Structure I
Amino acid sequence: MTRRTLRALPARVFLALFALFSVFPLYFMLVSATNTSQAVLGSRLIPGGELLNNFFKLASAQPLGQAMWNSTVIAVGTTVLSLLICSIAGYGFEVYHSKRKDALMGILLLAIMIPFAATMIPLFQVFADAGLTSTALAVILPTLSTPFLILLFRQSSRAFPREMIEAARIDGVSELGIFFRMYIPTMKATYAAAAVVAFMNAWNNFLWPKVILINSDSMTMPMLISNLTAGYVTDYGVLMLAVTLTSLPTMIIFLMLQRSFREGIVGVGK
């Protein structure tokens with residue numbers, strides 16, 4: 001070994017151990033989904049042969065297909081609309097910059113400190129009066145605009161060339177044309193990063209759907225997992241399978257967009 005390799009060895013060992021500790025819960029979840037409840041309680045670390053049995057138990061006990069569909073509709077709808085609304089807001093805050101907009105942005109950032117529990121009851125009353133309880137729209141609307149995503153797009157918009165905007169205006173391109181035909185294609189990495197954040201937040205959202213989705217037909221996957229732990233006896237093999245199925249979409253989205261996510265977070269709008 002060279003001297004440089006020996007110096008880097010402690011750091012590599014530390015990172016390897018840290019990676020092992022990070023991956024172990026995921027491994028245990030996947031292995032537990034194939035074992036019985038007794039094996040899970042016994043901390044068995046070897047895959048078993050109960051995967052199909054656990055799946056049939058889960059499908060017979062809970063509306064798995066309906067819950068997966070409801071979560072997909074809510075997560076995809078929230079992600080698409082959030083990207084559109086927050087990117088327009090972030091673009092407007094930066095391109096049409098003014099001191100008043102800076103003050104408004106400060107107010108939006110202060111809103112992060114307000115706990116959702118403080119606004120949950122008024123929100124429920126509003127949607128109940130509008131007859132929107134147990135609808136996907138009631139879950140999507142309160143989460144469309146988030147200060148974090150607006151700030152992300154605002155910071156990324158600083159890398160958008162102003163010369164391109166001025167040239168497009170001289171050529172007669174409308175403001176909406178500049179945004180949709182020039183800004184969006186340029187900021188692909190930022191949109192990918194925002195899509196990962198918005199999808200994960202919408203998919204894993206539990207408290208508000210639990211409050212506003214009254215009918216069992218409107219159940220989402222986090223609500224389904226909660227139902228599995230509400231009985232007197234919990235089948236941990238079935239529970240771990242439900243957790244695995246719930247985790248898969250967010251894992252797939254992140255793995256597909258991880259490179260763009262990294263670039264978008266650091267502000268590279270390519």
Structure II
Amino acid sequence: MTQMEPISKNIPFVPFFHSLGKRAMDITNSLGAIAVFFALATLKIFRPKQLREIIQQIFYIGARSSNIVMLVGLFTGMVLGLQLYYTLVKFGSQGVLGSVVALTLIRELGPVLTAIMITARAGSAMTAEIGILRISEQIDALYTMRIDPVRYIISPRLAASIISFPLLTAFFDLIGILGGYLTGVVLLGVDKGAYFYRIREYVDLVDIRGGFIKSLVFAVLVSTICCFHGYFTHLRTDSYGSKSVSISTTSAVVFSCVTILVSDYVVTSFLM
């Protein structure tokens with residue numbers, strides 16, 4: 001061992017705990033930076049002359065994503081109706097098919113799958129677009145013109161996501177229930193009156209409220225994470241230029257999807 005080599009390297013488990021602690025500190029710093037980034041963007045939503053940009057982002061994030069969300073919702077409901085029917089038949093309870101499909105969609109699958117679909121389509125685009133603005137120095141140009149980039153670029157996307165996610169979740173739930181109706185009633189012969197009666201009897205306002213709370217949480221997380229990764233693309237140490245944009249986009253989508261699933265469990269545990 002040379003004099004320059006740290007003595008701690010010879011102590012068992014020290015390198016492991018050193019790397020573990022460094023990783024934990026990096027994660028903590030990143031979470032803190034994301035929290036500050038979200039706070040700044042939220043405060044600047046309420047600045048004047050934001051309405052036009054917010055409406056444009058609602059069209060892009062919400063209206064442009066409606067087709068894929070409703071398509072996924074339709075086939076999700078159809079699959080649920082098919083699978084649950086053959087499960088409930090074993091217990092002689094196929095009459096409650098409507099309520100089971102509706103509760104599954106409203107409380108769980110609707111908010112989660114809607115958020116994942118929007119992340120795949122709009123979230124990735126947000127990261128790539130903001131990342132290109134960053135590496136092409138257009139964000140720096142905004143600074144030179146005394147225009148706040150966070151207010152001009154980030155805040156409208158955050159506000160549009162908060163509005164669009166619950167609306168698209170509602171569309172997903174309705175189309176999914178219709179898909180369960182097509183499979184259960186039209187194809188498998190479940191009584192139509194029993195299907196809708198069970199939905200009205202067992203679906204409460206608290207279930208709908210819980211689904212919308214989840215969609216709002218997902219909206220904040222997805223928009224903040226995707227915008228954060230794009231805005232700070234130039235600080236990546238693993239790549240630069242156009243490659244850094246692609247890596248930031250991939251990281252944002254993966255991190256958003258994982259965060260959706262983790263936060264889904266946390267929110268569900270509080271709502272139960």
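Every read-out reported here was derived from the displayed coordinates using simple, explicitly stated rules and does not represent laboratory data. What you see is a predicted model; the values in this text were computed from it and never measured. Cβ atoms are built from the backbone, for glycine too; each structure is taken alone.
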Re mean count of other Cβ atoms within 10 Å over residues 31-38: value 20.6 computed from one entry in I, II; matching entry is structure I
Percent of Cα pairs over 16 Å apart, for residues 127-198 alone, calculated, reads 67; among I, II the input was structure II
Candidates I, II; distance in nm of label points 7 Å out along Cα→Cβ at positions 119 and 207 computed = 2.5; producing structure is II
For distance in nm of label points 7 Å out along Cα→Cβ at positions 151 and 215, structure among I, II ranking highest is I
